[in-house]
1. If mean projected area of the Cα convex hull in nm² comes out at 24.4 when worked out from the coordinates, which of 1, 2, 3 was used?
2. -16500 is what came out when helix-only ellipticity at 222 nm (-39500 (n - 2.57) for each DSSP H run of 4 or more, over all residues; to 500) was calculated for one structure; which of 1, 2, 3 is it?
Structure 1
């Protein structure tokens, strides 16, 4: 009876240990599922950051395209201005040629007009020189803008390289995590193998026990001794298993603590990265504001240039009206001379009539 009670007690203890291990495995699986959910959330955050990065990149591309369009528009405006200036120059040359052709007989007046024309030519040349200087200034401004753009491009390349390094580091961390997971899986496999061996051993032991039970009475004493020895071994085995289990629990707890600490460190790093990104975004916003200020200044400069052009146009119109008045006076003098010649012809004709027979 004592032997049966001990065997029942041994089976009960083994069942309790098995349930405890099953509960521990269930808890481990739950923790694994929680880690998987956390990794999924992290991947989702990573995708969100990637979408934001692509959106910022598209916005920068659109801004560059608008800037290029403004630059092309400024170049087209400059080209149109040069063409207008050339047409005006050709028109002035033709006008001077016609003026010289019409005014051969008025030498002193023509000399004064040439002097005025030379003065206007010098003014035009000075204006062209100022225009060329403004063009050179605009070219220098465009070169500075291109240099700033190259600098921003270099900064973006550095940023992309840093992000790639961080991504590689995260990939290595994930690989280490997978390696640890494989190690834990091997540990669990070894534990299952050990349990299977123990189960087989217990099965063989029970078979031998049944065989010994069928033996003669004189063997029962030796059997009881053997049972006591096996019980002692079982107790020692349970103690060793308990010690190993506690050690594994301690190892898993330390591992979980390290995982939590690494996760907190990664979260702090992500927060610092977000703060740096916000600072870069503020810097880009300040740069855009400065660019808008420069664009407003360039627009005011263009407006002043247009005002000067209108002033020059008014001066040219005034000179044109002056030349028109001069041409009108010349036509009036021509008509006066024509009338004088007509009067002289009439007088000569009258005299011829008087001398006719």
Structure 2
């Protein structure tokens, strides 16, 4: 599907972008363009991969002109650029909106104008029933994507993928816990009963590719992921690292949820179960406000949302098996220092 095609990855120097490069650089793809703001990360990536198929574009999704300059001749776009740290988005919510919502609008309108065939927009479980600025900005991003899909239709097919916690991604808790364990420091847990979905970065790439090959305009895709409590995660890492450091409970931080949802109950009522994935079709109803007051859906009333609390939870042994598939955990177990 990617033979002789050009792929653009926004925010391409991050964890997801690196995973895509490892997956595709040695295939028959023609070119992969990395679009991001950080010239140092781009230079590091250029030296690491040293591949003529890899091209770099300095720019910001907030700037439509720089997006347009990178979009010419592109066949497909994976839109991963985002502000994703909950605390920083809480303090600077307008910045989150500018990047996550308005930046996405720039990417999608420029992709449509350039005749791009398909765009996959990467979202998060925090966009479902959002309570923090990051989640709200990502929820708006999803609305922007679905709205633009109504305009672009089959000419530029736009899909959304929603992730749970991508294990060992940049800024996530697993590398931090590993570093604490190596330093002999206590593991700080906000709430031991807090649950999160657990996905590997390869799962994240697989989800994008599944959406790419199966999506209709405006569809949202979710992978069925396992879930675990934060306490189970901490105890599992302690077990793997043969550590007896204490686990300190510090209390829930501002903007944190006890559990995360991947689908609302309204979405679950219309979702198509595809085995390992759910597909949620776009809501393409018109602006008929009279029907809003006179029509409902009984099925929605019978559904729960799909969240990290209402599915079977991993125990310590199962969590250990999952963690041992991660490169950073393997290196830490072999004595290599963890870099954040």
Structure 3
């Protein structure tokens, strides 16, 4: 088995890369329909410019909208560029490629989509681009892990043969004003995202890690270990602003496999093997709450005592089942608990485990 196949296997197999083309066909059909409607409206406005002038004048006077012409507002080309960008975004979400990309490449794609600077949304271009990206999943993921290791440890893998087995000391986790440094905490969150890929828990909500670290910081709970994600990693904050972070050996060897794939001579074989059971000093728990459930509950608004959570939109069946199992009772658009469910959720966000709440 090649190392690349091993890395793809760590990401959950190759099946995710294959179930793409039928959804794309539906996307292309919807795109063609909307593009035809844009061109039809633009053509109509161009032929009725005299009448459209009155609409523009009325909007300027009565709605206090700035001056513009119908010819500029209803030009087909800018609207099609906007359509292209939105459909590129939807096409990319059909795969997990963006989640695997290193931050720099991911941010560039996001910038192009927001600025309407994507290539035309043509079937041949889209299929070729996604096929190339899917074939590069292992490389993208390896680049992300390598960059993450450097940011967390301030060392390149070639200078630290233990890789993720080694305790990492993250400097400047607190700013000069004594607050938590969000930029540094993002690196910890990115590590949680990578670990979630291994466990199949989905993508952690972006605010999750920062909120957990803020809570430790606000509680003044310095110098003590705090476990995240079933013990996959643990960290402790210090008043001087540093953070010590350790990755569980069962996870560290997998991350080291990825580092070694990118830097073949950097990580010795002994650091790329599963550790012996008898040498583990703490358990790695499974059966963790899926991040999709956590993200769904986070959309709600909690009462001050944490006993009730309100939702403006309907929740998924998965979230409904989870809250029922936790003793929640639905009352219209809200759920009532006989304990502080908000505090329980905060613990779940950090550890992935459901604490005792009696």
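Coordinate-derived values only; no laboratory data. Remember, it's a predicted structure, so these values are computed and weren't measured experimentally.
1. Working: 1: 33.4; 2: 17.9; 3: 24.4.
Derived from the structure labelled 3.
2. Values: 1: -37000; 2: -11500; 3: -16500.
Only one of 1, 2, 3 returns -16500 for helix-only ellipticity at 222 nm (-39500 (n - 2.57) for each DSSP H run of 4 or more, over all residues; to 500), namely 3.
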